[in-house]
Each structure stands twice: as structure tokens, then as C-alpha cells.
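So, here's a batch of structures to check.
No lab work stands behind these numbers, since they all come straight from the coordinates. Worth saying up front: this structure is predicted, and the values here are computed from it rather than measured.
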Structure P
């Protein structure tokens, strides 16, 4: 099991969800959920990009 799969997700403020935190990565990808979707839908993408980038998913209010 890689490190990316063992890391706990974190929430930054009220609006951002980081499914697989990757501190000190050169790239940070901000994702907006599709209509009716949730920020957790980006967890598989975050795991796939974990070695190279950190995914931050937007959590709009009232979701």
C-alpha cells in the first residue's frame, strides 16, 4: 500500500476538501464538483495524481 492510500483526508476552512494531502508538491489542482456531485468524487483522481500533484476539491455551501 502506498503512502497516498494511507493518508487521511483533510478539510481546509469551510470550502475546500483535500482527499489525499500531499504537502510540498509543485502542483495543486483545484476541482469543482459537477451538478449534484460532491467533492469526495475526486478521491480516486487525488490518489492517481498523489506522486506529482495535490488535489483540492471545492465544497460549495449547502452541499
Structure Q
């Protein structure tokens, strides 16, 4: 469903959940924080793009060995 710029800015914060996720009791808000930590600890980066009503894209880039 997409997120607002304010939601995107918080999406990687541990424990943060959108209003929609909280209303559904969907998860605990740790997934993206864990992903970001794992990717960055391996020298990679995570990027998120989102538009309300259109959807969200999360891109993970890891260095080649």
C-alpha cells in the first residue's frame, strides 16, 4: 500500500510499526531493523523507496567477495 515519507524515515527503527501494521497486530517491528543491521555489518547498504497508494521497494546491496 506504500508509506509516507515520514513512515519511510522510521521504517528501520527497532520496534517501529506503521498504523496499519499495529491495527492488524502484524509482527513486532523488528524485521527491517534486523535486515539493516545484518546487511550493514557485512559492508552492504539498504535503500527503501515508497509512495502511498503505490507500494514499497526495498533494495539490498552487498559487496562481492
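Some notes on this structure:
- Computing helix-only ellipticity at 222 nm (-39500 (n - 2.57) for each DSSP H run of 4 or more, over all residues; to 500) across structures P, Q gives -3500 for structure P.
- A value of 4.5 for mean projected area of the Cα convex hull in nm², calculated from one of P, Q, originates in structure Q.
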